[in-house]
Each structure stands twice: as C-alpha cells, then as structure tokens.
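No value in this document is a laboratory result; all are computed from the given coordinates. What you see is a predicted model; the values in this text were computed from it and never measured. Cβ atoms are built from the backbone, for glycine too; each structure is taken alone.
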Structure P
Amino acid sequence: MLEQKTLDQLWNFDDPVESEARFRAAAEDENYDADERAEFATQLGRAIGLQERYEEADALLDAIDADEPTVAVRVLLERGRLLNSSGHAAMAVPLFEQAAELADHLGEDFLAVDALHMLAIADSAHAEAWTRSALEYASTAHDPRTKGWMVSLHSNLGWTLHQAGRLTEALVEFQLAEQWAERVGTPRQQQWARAAIEECEQSLAAGIRAETQRKA
C-alpha cells in the first residue's frame, strides 16, 4: 500500500482542481498496482468533493474496489467527508466510526486519527471527547506523520473550548499546539498557533475587564 507521504506530495488543498489532475493521473498510472491506484482514486474523489461536485465524487467512490482493507478505510473516510461537506453530518458519523474502528484494527494509525478528527467535526456535540481520543491515539504513535496531527488536534480542541467560554483551558491547548508546531509542524502552523494564543489572551483580558466593571 501507499505511504501517506506519497499522497501528501500530490495534495494541494489550496487548489483542489490541481489536486484532481494529479490524482487522476496517478490513479491511471500502470506503474502502481491495482490497490495503490484505488487509494489514489479515493483522494481523487476527495479532490472532486472539495469542488462541491458531490454526486460525481460519490459515484467515483462507488466504483472503487474496496476489498483491500486500507482502501476500505479510505473509502469510508472520503464518503463520510462528502456527506459532512454536503450538509449531512449526522449520516457521516457512523462512517467515520467504522473507519476509526477498522483503521485501529489494521494498525493504520494515521487513518485512525484522521477518522477521529473528522468525528469531532461531524459530531460537534461530542467534539471535545472525540478530539481527546484522537490526541491520545496520536500521542502514542511512532510514525512522525501521525505525530504531526498533534498540532491541529490541540488547536481544534483549543477552539472548541474557546467557543464554550473555557478560555483558560483553551489557552493551554493553544500553547500545546504551538509547542508541537515548533517540534513537528510547518511555519504556517507555527504562525497560526501564535495567532490563536494572542486571540485567546485577548479574550481572557476582555473577560477580566468585564468582570472588574461588573463588580465596580
């Protein structure tokens, strides 16, 4: 099967049209075996879905031979993403749950964390619990690519807590995101982490001022 870095090299999330072209070419490349081309096809479906061509993406995923277990996980993930993006988050939840369970069974750490992170998005009422599960999983992974999830997961949890008004806890998560960004993240992630800390500190200061005025 393909290494995640092989897929990462083809992705440009800022340009799903370009990504579509890359994955379409890879999915037709006879230098890869059938299962590897099927993996590329799942990402082709994702790139098409990001362009809101949901029916086309769904038909493409339907056509993929998902007998190979890792391919099956990716199909579940991408079908769930399509449902979530098209406004059917509740229908996406069981697909992400299946993906997380199967990935865990297979020892596919990166995909298991991806599924848990998507559950936090689709099942927003339980976002904190799903994100903490993803963090626990990623923290024990040995693969550096899976470890990289620690940055976005701490950041996501920070925003979940921030929106809930739990600002002190949120600040801790943003600080952890910054620490992980310095260790395994990109310059962009480091910048985002610092910006989140600044915004959270401003929110905390505003809350203190409001409380002081209330008591005055």
Structure Q
Amino acid sequence: MAETLLRQLLDEDVWDKHAGRIEKLKSWEHYALLLSALEGLMPSALYQSPIHGQDHIERTLLFAALLALGEGVTDRTMVRQLLGCACYHDVGRVRDNYETGHGARSARQLGELTGFEGELLRQMQGAVAAHSWPDRQMERIVGEYAPVNPERAMELARLLKDADGLDRPRIGDLNVRFMRHDTARELVECGFAEYVYELYSERLHLPPPPLRGLRRRQKAE
C-alpha cells in the first residue's frame, strides 16, 4: 500500500478558498474509487523522477477525479479506467524530457498493473498511448488499439490529457488555452491547479522546477 501525501492533504484543513471543492469531491458517489486508487498505487512501478514520479501521479489522480466529477462522468467503470490511466500513464518513461514514445510503452504495462483486459483495456491503452502526442494525433493513435467504442476511448484520452496537463505548474508551463474541458479551464482560472502544487512544494520542500529542456508544447505531455 502506498503512503501518499494526497491522502493526508484530503483529510486536513489546508484548502482555504478551495475547501468547498474538496468537500464536494468527498461527497461524490465515486470518491471511494479515488481513495482506492491511492491506496493501491504501486510506487515501485512508477517512473522515479521529481518531475514525473509519484508526486505528479498523485496530483494527476486528484485532477482526474475532479474532472470526472465536474464533467458528469457517472459510469463507475469509466471512472476506474480514468484513474487507472492516471496512475500509470508515465511508467514507460526513460527520461523527463518531451518524448512521444513513452505513452505506448506505458500502455503495454497497463493490463498487468491495473487488471483490466479486453475492450476496457484497449480503451485505456489508446488513451495512455495518445497522451504523449499532440491532439491532432489522438484519434489515429487511439484507433491503433481498435476499441469497439472509440468515442469512449477518445473521451478517456481527453480527460487524461487534461488531468496530466493540470499539473504543469511543476514545470512553470500551465496554460488554460490548451485545456479541453470546462472543468479543467475552471481549475486553472480559479487557481486550484497552482494551489495543489504549492501544497506539495511546502510539504516536500521541492526545489524550483528545472525548466531548462522541459518547457514544451502543452498539447503533448
């Protein structure tokens, strides 16, 4: 079982003007799925990095849950799929810099790490493989995994890319113009995405983000 800072923060009175958003999340019918994803996270499987490591994954999980809530995703299985993608979308990384191939390498490990199989796994693999490419390539890459329900796979991909992109304060490169959902834009404009990173920075005494060589287009994380 992973020890996560996010689990601690969710139980603390540290959210200031964002407290209402966290309380709404806690009353969400699928909140237990977020807690389960955090508790079941396998740190040994994650890419070990201050940029794309466990802290990034925890924040991406939080953003994924908030996006599912805000965008009205009521399907329990789809929420589980999205959280599974958020957990392991970067396990195929071999370096921190912009590198499109890590999505496909991560996708190959999803079945073993999440327990999903068949059509549901293909949807997740397409989403994870596509997250490391620009949006214009998304439909093609998702299609390579031949999901029976490509629309569902595409929505998973869009939600994952927004969840991932909302954690870009860690590299000083968050831009609301590249968000794909109204909820994601709101999380940027109200300052929530920045605030979450500030909480982590204070607790973990994180150094300033190493921007050199890491600034890149928002369309491909």
If semi-axes √(5λ) of the Cα gyration tensor in Å is computed and equals 35, 18, 16, the structure in P, Q | P
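Of the structures labelled P, Q, which one yields -26000 when helix-only ellipticity at 222 nm (-39500 (n - 2.57) for each DSSP H run of 4 or more, over all residues; to 500) is computed from its coordinates?
On the way: P: -26000; Q: -17000.
This figure was derived from P.
Have a look at P, Q and say which one yields 10 for relative contact order in percent (Cα under 8 Å, 6 or more apart), as calculated. Can you show the working numbers first?
Numbers: P: 10; Q: 18.
This figure was derived from P.
Between P, Q, which one scores greatest on mean count of other Cβ atoms within 10 Å over residues 122-129? Kindly include the intermediate steps, with their values, before the conclusion.
Working: P: 15.8; Q: 28.4.
For this comparison of mean count of other Cβ atoms within 10 Å over residues 122-129, the top structure is Q.
Starting from the value 20.8: which structure in P, Q was mean count of other Cβ atoms within 10 Å over residues 50-57 calculated from? Before the final figure, lay out each step's value.
On the way: P: 15.5; Q: 20.8.
It traces back to Q.
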